[in-house]
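Computed from the coordinates by the stated procedures, all read-outs in this text should not be read as laboratory data. Values in this document were obtained by computation on a predicted structure and should not be read as measured data. Cβ atoms are built from the backbone, for glycine too; each structure is taken alone.
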Structure I
Amino acid sequence: MTTASATTFPPTSGVPAAAGADAGADHIDPRRLFAFLAMVFGMFMAILDIQIVSASLTEIQAGLAASTDEISWVQTSYLIAEVIAIPLSGFMSRVLGTRILFAISAGGFTAASVACGLSSSINEMIVWRAIQGFIGGGMIPTVFATSFIIFPVSKRSVVTPMIGLVATLAPTIGPTIGGYLTEAMSWHWLFFINVIPGIGVTLAALALIDFDKPDFKLFEKFDWWGLLFMAGFLGTLEYVLEEGPRDDWFDSSTITLLAFVAAASAIAFFVRVFIAHEPIVDLRAFANRNFGLGSLFSFVLGIGLYGLTYLYPLYLAQVRGYNALMIGETMFVSGIAMFLTAPVAGALTNKVDPRIMLSFGFVLFALGTWDMHYLTKDWDFWELFWPQIYRGVGLMLAMIPITNIALGTLPPERVKNASGLFNLTRNLGGAVGLAIINTQLNDRIDLHLARLHDAVTWSRPAAMEMLNNLTQRFASFGSDAHAMALKQMSLLARREGIVMGYADIFLMLTVLFIALSLMSVILSKPAPAAAGAGGGH
């Protein structure tokens, strides 16, 4: 194990290395910089793995001979395990230290990826995906916390855009990479692609990370009841949010039961947090106004990030009939926009009030979804081009100030734990957002279909004219021509109802993003001295 004495800025246990950065001015130890870059790459793999698989679920289903209900668990098991691991990472980072925790996370994630790729049944896949999500989940908040611990404040404009770009770019380009890999090779390579980078990240973590020391004595105070209640709360909540829209919510006895378990576990968890001597998760960070509000903005950002990453491909598949590769190529526009915006957003960090950046980012989000509410069945790459540009630029301009506002004003000893909570809110925002989007989309499509069926009657000349035209087109089929014409009209009406449902959802998201952009005025502007976690407090 690498000791603290081998570093440029020797840290003491529990004290961030950046606390001693004043002596070295703005100098960054190259060793720590390379270690951090390896960690960022590990986080990229963990976040990418959600969306890279979602684009090719059909191929995985065929390869494993799984049913439609079973294949959804390839994603659900990963998300449930990850959402439990993320808040737990703060405590585990204090116990094991960043070096051991990150090496275990990266190595375990890589091994589980190999097992997923070698799975021969859906049951094996579900088990390994859950292990992959739980072990890999610790990498994401650890990177966020580390960026506020080891770097001086002056480097915030470089570091924060880097992790912001990874956190938003990975799920956006996931469908693109997944489509290419599945098309060029097979679905197995969705997992095997993690092997070489994963081994590299694990070795780099073991060799280079020396930011802090482990405190194994904390294991003696590990709150097993708190972990049980947290797992019951977050795990069942994630399941309810994932499966609720498919099972018509509380019409399903399973959803009703698990919603009750989630509520009871939540009550027990929050009680336990406030009475345990060493709680599994420390919620005191929410007493900081900026962290609490920043987490709220992160929650809504999760809706925008994961919700739109879900809606665009769904429209392209359902209405346009695109395959995974075509969807990936269309969605790549947002990724390019993010990549090009990241350095600009970083340069603006020290020059523009973060509240203005945050507000403008959500306005761009809203502009993109406002454009999309004019959606028609004919929208293709170029019609989706500018909404995706607005989304990509808006994500970067919002993500960076949200991170700085939420984590940048906390005392350094709370950053590790708070980073887990902050990342959890983004993931929960995505889960809640997808549940609401799916439910509302189904309801709005049903509403528009009912209205279209009422409008397309024998008494409407336009409807009769179309029916006659279609009947003539199918005249070569003889007596079946009229029935085929009626079926075609029904399919056309359904397609229009689906498109109108999508348009309604985009309008709903527009209202949400505008409301959040206006709320930015209630945030407190971080003072320059408090902008980083690197000072002594």
Structure II
Amino acid sequence: MKKYLFTILFVASSCGIAAQPKLVVIIVLDQFPYEYMTRFQPYFSKGGFNYLLEDGANFENAKYEHAYTKTAPGHAAIVTGVYSHLNGITSNRWYDRDKKRAVNCVDDETVRVLGNHHMGRSPRNLQTPTVGDLLREKTNFQSKVIGISNKDRSAILMAGKRGTAYWIEDSVIVSSSYYMEKLPEYVTTFNTSGVFQKYFGKQWTEINASVAAKVCDDDDVPYEGDIAGLGRAFPHSMVGSNTSHITPSYYTAVEHSPFATEILLTFAQKVVIGETLGTRNVTDMLCIGISATDEIGHLYGPQSHEVFDVVLRTDSLMGDLFAFLEEKVGLKNCLIALTSDHGIPSIPEYLKKKNPKGDAGRFRLSDVIGRCTAVLDKVFEQTSGSRWVEQVIDSDIYLNRDLLKEKNIPLGPAMRVLKDSLPVSTPFAAAYTRDELDHSLLLDHWGQMVAKSYYPSRSGDVMFVLKPYYINTGDNTGTSHGQPYDYDTHVPLIVAGKDIKQGTYQNEASPVDIAATIGALLGVKLSPDCEGRILREAMK
């Protein structure tokens, strides 16, 4: 009898029956470079990030291999296991040549937003299935896969085409008619509970000002931003433009504060309870995209008091979430993966203050158009003012193909002119044409990274890389991201929970490995095109 019982248990374990976690939780900290984990760890609480660092597998050398480190491509790569050249999400938005305008990566005019009146949103632009999609298929759609975030693109892309997404728009949690006809009752109850309004008149204050004074830049500096009446220095008031009553600017202020994360993670608990996640004899998945770290990082920069404070507050809120999961599901029954969609460089003016001879700066996309126009005018002997460039979005230059045809100029020579001319001037480091990216197998290191960000029908005709510590932004303050350097590509990657071996790993890794690893642990086979590897060294 014992022999047969052992055989049954062995077979069950081998088939993955005993190994299935009840709940998979993917947490993506928007704009969270790996160095935050090391620089701020001495000040973390016991139950937050330190729970993952001490009990999980910490991959210290996790980097993205695509060039254009933006929010949407990062979130899409994490859950699909492939980069933009396969999943189609090249950036937060791109230029639609047919519509002659820029489009959001999750725009969908065939659906409507539930709970607000903005343009419809859906995951239809995503070209590859997510690990959550495949989990749903494997379990005959019994598993629930839910993505939540402060941002639409983060929630929608993580939820995939077969899950359900919820995100915050101003003062409500919303979703899309792509997923359902009306919001669940627990969501409408949450929206009418007053949780979005309760911070009016409150102040965001520092929780560790004495340490911040030692480890951060000065609190009030001219190169930090100011939005919705927040000001550049602590304390920051949650009132917006009107101190007597709530206006839309109040919600903007909350969005740029740790209170946005507090609201989101409170909603996460409501989702777990309302959807009975992790308690239904099937593996469920909850994907959480925390966006306040990005909003605050853009505004104040990685050396600011505000970033230090939001990291500490996020750590504390993570501890509350893990305590909640322990109570409702049991952490031993959970598989948790934490990472980020991208990092961030220092504010250029901060770097110049520290090293006046250092090379750093900012420029506007209108400057790119000006340079392209001047070069093409000269080479093709045209009068000044020809609209050679139809649009520049991030690092993509979309040439005016109608104009080129009118002037009988082939696209190839026009692209090569820009490829040869841009890198010889600041702030450009390199440029690549779509011909190269379509056909060349001899791309240099940056070119290979750009190729992973390239999708023919959505990318520009010429794609460029900036010099290190240069940012493209329309603002005169703050900072931005989107380049192939370590400060933008090196992010945390920690996996903890069921069937994970604790430890610190120096092996090369990438956030695309998360989908492959979760798939392996759940018995879900990803596409043969999957670019992520299974992190077997961290699996029991």
Structure III
Amino acid sequence: MSLGNRYNSKIANENWDAIIIGSGISGLTSARLLADSGKRVLILEKHFKFGGYTHTFKRNNYEWDVGIHYIGGNLHNPNSFLRRLFDYLSNNNLHWSRMDNVYDQIIFPDKTYDFVTGKQPFIEQMISYFPKEEKAIMKYIELVNKVFKSSLSYYSNKALPGILGALTYPYMSKPFLRFAKRSTKDVLLEIGCSTELIGVLTGQWGDYGLPPDQSSFGIQAMIARHYFEGGNYPVGGSRMIAETIIPGIQSNGGKVILSCGVQEIMIKKGSAIGVLLDNGDEIRSKMVISSVGVKNTFEVLVKNEDRTINKSVPINQVEASSGYYCLHIGLNKSAKEIDLKNANLWVYPGYDHDRNLENYLSDNKQAYPVVFISFPSAKDPSWDKDHPNSATIEVITVAEFEKHKKWEDKQWKKRGDEYESFKETISQSLLESLYKQSPKTKGHVDYYELSTPLTSRDLANYKEGELYGINHTPKRFQQKWLKPQTNIKNLYLTGQDIVTAGVSAAMMSGVITSSAILKKNLMKQFLH
């Protein structure tokens, strides 16, 4: 059975309970849970590959992830929530490889700090780096656990229908919002952390896209807690996530259609009745679930004539996250031969992340505010068997969409010489960053290709090529409307925008959306 089908107009004549726009992990999770409860689901994917930010692409003998670099959580405990959910969705066909004990290295000009697996070892490691700040470190860990515990009721509230949700919102959300409505920097200064300690503890800020003074402490705590048990990588690469989930959807009568763009969500008398495709076909269904982000949904797909619907959605209360550059590199030697470890490297020009970012945005000649270096082939135990004598690396940094505007109307791969030479300059500077951290790679780079915010816009379909949907600011977490139910009847949202960034969160949003639709708590079956 092929995993994704091409569109044919017979599909429009079939009866569908739910149309899901987008085949990212949140769309796939929703589809599987709804299909298992007897609903006929149709997933429409604009791209020619399914999986959203979990898909991979190939050039020559190389293959790279576009969005997943590692996943936290205790995936080696078969009873952990995340593992149970992944096992359920993939029918136990998705396997995980644990990264080394040191899974992230936070690198400053004067010193490198290791993030080690296990909460207790992590605490001890941090105290060994900052012995005078033991009290602040212990307080930080305590707050991280508090935020995590309180997040469950905050997210569960999102699944509750109208009045019940509104009535229970204050007390279900208050403990989480106590921290989430404050900035990370604010909370860390209050507990007595030095600039250096803040710089190290927030060394993974690239995982959610905002430096400490701008980010909500809610997201910092959730990400930190997520990686206490170390990092994991899907065996066979990130495409295995979608490849192992889709058969379960299809076996229940669901369909996944590729290269099938949705132009509009059709609305009649305040109710979603189906979608209009780019080719002009209309497909009706009892409900529509959008997993393409709240901005795409309300600014692009909901084209209601009088716009009254959109006026009641305060979309201006949230802003798009930043774009990024990713240099995909292929090496003509294996990771072992060049002694590449699988820890991610986070390279910073100084401890004050906010200042680093400000300096760079005001003058691009300044150092990159963050360079993230990932070694996917070193993380995947099956790589050498399928791709002998080769290795892959990804080097990522921040990119502003503004800087690419003059090429925005040109087609992918046909943007002209000026654009190509602009890309080449960036590629070379990112290669320099790599050689500085990993000198043995020099002389073995066989292939490289840079993606820009325009690439992400065209292939992931986010308007400004953003990686994390909407920004994780304190204000974002206070938006009550960021939940599965919308003010349009039978139109639901899923995806990272209603929860937080990352594969695990997007997957969780699929559970929350399905719970809201089916009016039952699906979370329970994955919590032991």
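For distance in nm of label points 7 Å out along Cα→Cβ at positions 123 and 275, which of I, II, III scores largest?
Details: I: 4.0; II: 1.0; III: 4.7.
Top value of distance in nm of label points 7 Å out along Cα→Cβ at positions 123 and 275, among I, II, III, belongs to structure III.
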Taking mean count of other Cβ atoms within 10 Å over residues 283-290 as the quantity of interest, name the structure among I, II, III where it is greatest. II
P(r) over Cα pairs in 10 Å bins from 0, in percent, for residues 339-418 alone, calculated, reads 15, 29, 28, 25, 3; among I, II, III the input was structure III
Matching task: 18.7 is the computed value of Kirkwood radius over Cα pairs in Å, for residues 243-378 alone. Pick the structure from I, II, III. II
